[in-house]
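Colleague: Just below sit the structures, each encoded as structure tokens.
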Structure I
Amino acid sequence: MILAIESSCDESALALFDPNKGIVGEWVHSQIDLHKEYGGVVPDLASREHLKNFFPLLEASQVLDEKDRITQIAVTHGPGLAGCLALGIAFAKSLALAWNLPLCGVNHLRGHAYSPFIKLHEKDPGGFTSAFREMLPHLGLIVSGGNTILFEITTEAQLNVLAETVDDAAGEALDKGAKLLGLPYPGGPHVEKLASSGNAKAFDFPKAIAPRNERRFSFSGLKTSLRYRIEKMSDAELEASLTDICASYQSAVIDQLFGKTKHILEAEHYKSLGLSGGVSNNKALRAAMQRLAKRYRMPCLIAEPNHTGDNAAMIAFAAHADPTGVVRQTADQSVSIEPALRLR
């Protein structure tokens with residue numbers, strides 16, 4: 001089995017993965033309540049919590065009971081908050097040394113890229129390799145608080161970035177928009193909840209959909225537009241229009257994600273469409289991607305809700321499904337923090 005460790009931001013997570021069965025167990029310690037009062041993640045506090053919680057989390061899990069069956073340890077080594085990554089890597093190295101096991105570093109974004117395939121593996125672990133190959137070439141969209149990336153997995157299982165944000169990520173735009181509206185942290189789910197009863201056509205926010213030949217996303221202008229809109233409204237007007245503002249703002253984010261994905265599907269041939277990352281829990285976004293996949297007559301693979309945020313299961317799965325993409329510890333080169341995007 002593979003033991004995976006994730007600590008890229010504010011989630012301390014462990015997972016056990018059996019290639020012959022799937023995810024055996026997952027254990028997560030969330031820090032959301034701690035960071036709520038600050039309106040966002042405080043890096044120093046997040047690092048401290050990882051240091052405080054990883055060993056108790058290990059003892060509370062079934063990892064120690066299964067120690068003799070573990071043959072490899074995988075750990076997130078970037079991108080993410082440097083202090084948080086360092087603690088996760090140090091924890092993984094200590095276990096690898098104590099248990100005399102090989103250690104590998106997995107890129108957090110590769111974990112997201114492969115997370116929609118976890119369910120496909122669970123249906124038939126033995127037949128996963130052939131089922132996966134049938135889905136290639138694959139077009140995937142990662143949408144989270146820190147990243148917005150369209151990528152492909154080629155028939156040779158090579159990952160290539162096709163488009164990414166040039167400024168804010170989609171999740172960041174939703175969270176910061178929520179903060180401007182006075183909504184609690186994390187703001188994205190609160191925007192979604194209010195948007196469900198609002199009119200998405202009530203306000204005209206810029207969608208910033210780049211021309212077909214420009215493969216990029218941009219959300220900073222949308223956030224600025226919201227700020228200017230709010231500044232012109234009284235408190236009473238804002239309260240009366242809050243659901244419509246949320247619906248229109250969320251729609252502008254989703255329309256840009258939908259539009260650029262559609263442009264690439266029109267230009268290239270793919271056999272499947274994937275959606276992952278924390279924002280992929282948004283029901284309106286999920287529905288939009290499912291409609292798009294149906295239009296192009298391809299399966300839409302969406303990561304399960306418990307595998308959309310920062311989680312160790314996707315790290316373990318990526319170490320298994322994408323072995324050429326991991327960084328292995330050797331006698332002269334240890335696994336270290338990887339700050340750069342490494343999907344290519």
Structure II
Amino acid sequence: MSTPLSIKHIDSAQLEGLVAALVGAGTTVIAPARRGDARDTVGYRAVRTMAEVVLDQRPDNALKAFFLPPTDPLLHYERKGKDVTLTEVDPQIAPRVVLGALPCDVAGLPIVDRVMNWDYRDEPWFGRRDATTVIALACDKADDACFCSGVGLAPDSPQGADLLLIPTPAGFAVEVHSDKGVAFVAQHAAFFADARDATEVQAFRQRIAGLLPHAEGLDPDAARTWIEAHFMDPHWAQLALACHGCGACTMVCPTCHCFDIVDEQEGVTKGTRRRNQDYCQYGLFTLHGAGHNPRGDQGARIRQRVSHKFAIYPDRFGAILCTGCGRCSRSCAAGIDMFEVVERIAGLQATLDEEAPTGGEL
């Protein structure tokens with residue numbers, strides 16, 4: 001875990017004042033809040049006051065939609081006679097703040113950064129990233145679907161955060177983890193005080209240290225070894241028997257980033273080129289124009305999702321394409337649990353390792 005550049009303190013009243021000041025200055029503040037729907041769900045959305053913010057419930061949507069929207073215009077085109085005029089959409093947006101985001105959501109941002117700056121810099125993505133100050137909130141609650149500590153993170157992980165809030169009896173300790181965070185605190189210095197007794201933070205961290213006991217023994221490296229050697233294994237088809245192919249798991253994932261680009265006609269002579277989020281669990285995702293589909297069954301599609309997260313992405317970028325948020329498991333109508341899937345695969349590899357010959361006389 002990275003060492004903070006500095007530590008400050010903010011109490012609840014000052015946090016409320018900070019949100020009011022940001023909104024009053026025209027800054028968009030995105031935070032977990034109730035949607036006001038029939039189920040009284042909580043999700044990330046723009047808020048106007050701190051009274052709307054819900055910090056004690058897990059948002060059911062992913063933070064990524066504010067950086068990679070479900071649909072995103074890239075350029076407009078218009079034809080006049082033989083001439084075609086292209087007008088690119090400006091990727092720069094006004095400054096905004098994410099407040100109270102879960103560490104497992106925030107950790108997904110630098111993971112996707114690697115993809116978006118791999119062989120081409122994705123300006124819409126980084127335009128939103130550059131404009132956003134991310135204030136994460138250390139987590140003190142977990143359920144059976146959570147497994148962040150099994151993929152190298154933690155309930156208080158600062159990965160991807162500019163500031164990390166840690167709850168204390170007197171408000172929040174504020175760990176500053178980036179230059180953007182330093183600038184934000186300096187700009188709004190009236191709302192931050194000097195750090196208080198560190199024992200309160202230590203007590204919080206001791207309390208959450210055993211929050212995910214079931215995840216501690218997960219072995220992603222063993223899962224990766226098995227995946228890379230078992231592309232055609234019947235296990236994938238067996239796993240797919242329960243899958244509906246609905247794509248809900250990918251929709252709510254903090255790190256799934258696949259998309260399609262289409263030209264949508266708007267009238268006879270003009271239209272918009274859009275990037276639309278797409279999902280590897282859909283049957284049409286890899287369908288070729290000739291009718292061939294290299295992932296023509298759900299087993300192949302589940303294999304792709306699990307392999308991408310725990311083998312393909314790690315091979316290319318040296319990190320796991322999963323933050324252990326458990327949101328995919330909670331949203332799955334068939335009850336497929338990603339932690340159980342990876343744990344089972346790692347167990348298959350452990351069995352192979354135990355059965356492997358150890359050498360000696362022939």
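Colleague: With distance in nm of label points 7 Å out along Cα→Cβ at positions 39 and 263 as the yardstick, tell me which of I, II scores highest. It would help to have the intermediate numbers written out before the result.
Modeller: Numbers: I: 3.3; II: 3.9.
That would be structure II.
Colleague: Matching task: 40 is the computed value of percent of Cα pairs over 29 Å apart. Pick the structure from I, II.
Modeller: Comparing all candidates, it corresponds to I.
Colleague: Please state which of the structures I, II yields 1.2 when distance in nm of label points 7 Å out along Cα→Cβ at positions 135 and 271 is computed from it.
Modeller: I
Colleague: Given 18.2 as the derived value for mean count of other Cβ atoms within 10 Å over residues 55-62, which of the supplied structures I, II does it correspond to?
Modeller: That value comes from structure II.
Colleague: Supply the structure label, taken from I, II, corresponding to helix-only ellipticity at 222 nm (-39500 (n - 2.57) for each DSSP H run of 4 or more, over all residues; to 500) with the calculated value -8500.
Modeller: The value was obtained from structure II.
Colleague: Name the one structure among I, II that distance in nm of label points 7 Å out along Cα→Cβ at positions 47 and 239 of 4.3 was derived from.
Modeller: I
Colleague: Let me ask something else about it. Comparing distance in nm of label points 7 Å out along Cα→Cβ at positions 63 and 215 across I, II, which structure shows the greatest value?
Modeller: Greatest value across I, II: structure I.
Colleague: Say we calculate Rg/Rh (Cα atoms, Kirkwood Rh), for residues 119-310 alone for every structure; which of I, II gives the highest result?
Modeller: That would be structure II.
Colleague: Between structures I, II, where is relative contact order in percent (Cα under 8 Å, 6 or more apart) highest?
Modeller: Numbers: I: 24; II: 20.
Top value of relative contact order in percent (Cα under 8 Å, 6 or more apart), among I, II, belongs to structure I.
Read-outs throughout are calculated quantities, based only on the coordinates presented, and are distinct from any laboratory measurement. Keep in mind that this is a model prediction, so the values were computed, not measured. Cβ atoms are built from the backbone, for glycine too; each structure is taken alone.
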